[in-house]
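Just below sit the structures, each encoded as structure tokens.
Quick note: the coordinates plus some simple rules give every number you see, no bench work behind them. These figures come from a predicted structure and were not determined experimentally. Cβ atoms are built from the backbone, for glycine too; each structure is taken alone.
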Structure P
Amino acid sequence: MEGTEDTGRYLAGQLLIAMPGMQDPRFARSVIYICAHNAEGAMGLVINQALDSLTFPDLLEQLGIETKGVRDPINVHFGGPVESGRGFVLHSADYVKEATLIVDDNIALTATVDILKAIAGGSGPTRSLLALGYAGWSPGQLDEEFKANGWLSVAPDNELVFGPKLETKWDQALAKMGIDPRMLSGDAGHA
């Protein structure tokens, strides 16, 4: 795959970690899983911000989906500010249907009501994260934000992506890079 002009690579399948100086308050201390990144732009889901206003059972009830075998409580996440009423399920790649986007060997994305029915019925993916809305970037925008010291990127792991401790994911992602968050500066060119 041909790389982007500025970062020299596409970031699909990577985690973005917001730098301390992130100007957009919606993304302060956020960790975003990048589902797609190409010449047309990028799309990702914030994986460390739960929506307090909606629970998974509430959502299923609103959609008229009967619950039978929900294994674990599932948080509903703020996936990003774009299309905030649209649901996306980031999940382990052991569940693949026609509408599923396979991001890498371990993680896939499905945005149909069928996956919610499968999760509610106990036949969904082993691990999943439900998000309303997504983070989107126009062509070249993400590259510019990297140049402006807005983001770092790191390879994901299943526990970081799907783990329940949302409040520690930002620190965990930085630690995975060997970075102590207290040593970071919000100013470009300074550590």
Structure Q
Amino acid sequence: MNLTPELLLTAYSQGMFPMAHEGGHIYWYSPDPRAILPLDRLHTSRSLFRLIHSGKYQVRFDTAFTAVVTACAAPGPGRETTWISDEIIEAYTLIHSLGFAHSVEVWSDEELVGGLYGVSLRGLFAGESMFSILPNTSKVALYFLVRHLRTRGFTLLDVQYQTPHLLSLGAVEVSLARYRDLLRQAMAVDAKF
């Protein structure tokens, strides 16, 4: 399957996203329930708030997109395989070059130590994956993403599947029908990342 920009963006506008399985086969998903992170509900612990404002890390947007996706694809403890195939990396790098995929990067001096990436389409930001090399750096990236989305007028942060990590940060599950309502509203918003 050829993950063209048109195919990817049409899928996101309809609530679907791709994941690669063993052998590189691409499957499409639209889970029910769907996890979202309400932009006014991000939970920031005191320790995370102190870390964010400590000046220990620098946060940048879109300066190392492919490096972020590649880091998200790297195997880790308890995750020996990944759904982020070479084809996924190539397709998302292409839509990044077209202005539809973005990265949030956490740097310690000049070392990339955490981050996330996703797709922006009108008022939707679909978070795809995150990584941390140093503790809590993916949470730092998420904090800055949410702040950025709020200032830019985004209305929907899709995080796809609920995890304990995302639950602790304020993510909630909604029915697929509710998600589609929220998505329709987001598609009517003219937000720019």
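Work out which structure the value 24, 20, 16 belongs to, where semi-axes √(5λ) of the Cα gyration tensor in Å was derived from one of P, Q. Label of the originating structure: Q. When mean count of other Cβ atoms within 10 Å over residues 41-48 is computed across structures P, Q, the figure 24.2 traces back to P. Thinking of P, Q, which structure, once distance in nm of label points 7 Å out along Cα→Cβ at positions 129 and 153 is computed, gives back 1.7? Label of the originating structure: P. Calculating mean count of other Cβ atoms within 10 Å over residues 97-104 for structures P, Q picks out Q as the one with the greatest value.
Given a value of -5000 for helix-only ellipticity at 222 nm (-39500 (n - 2.57) for each DSSP H run of 4 or more, over all residues; to 500), point me to the structure among P, Q it was derived from.
So the calculation was done on P.
Across the set P, Q, mean count of other Cβ atoms within 10 Å over residues 9-16 reaches its highest value in structure P.
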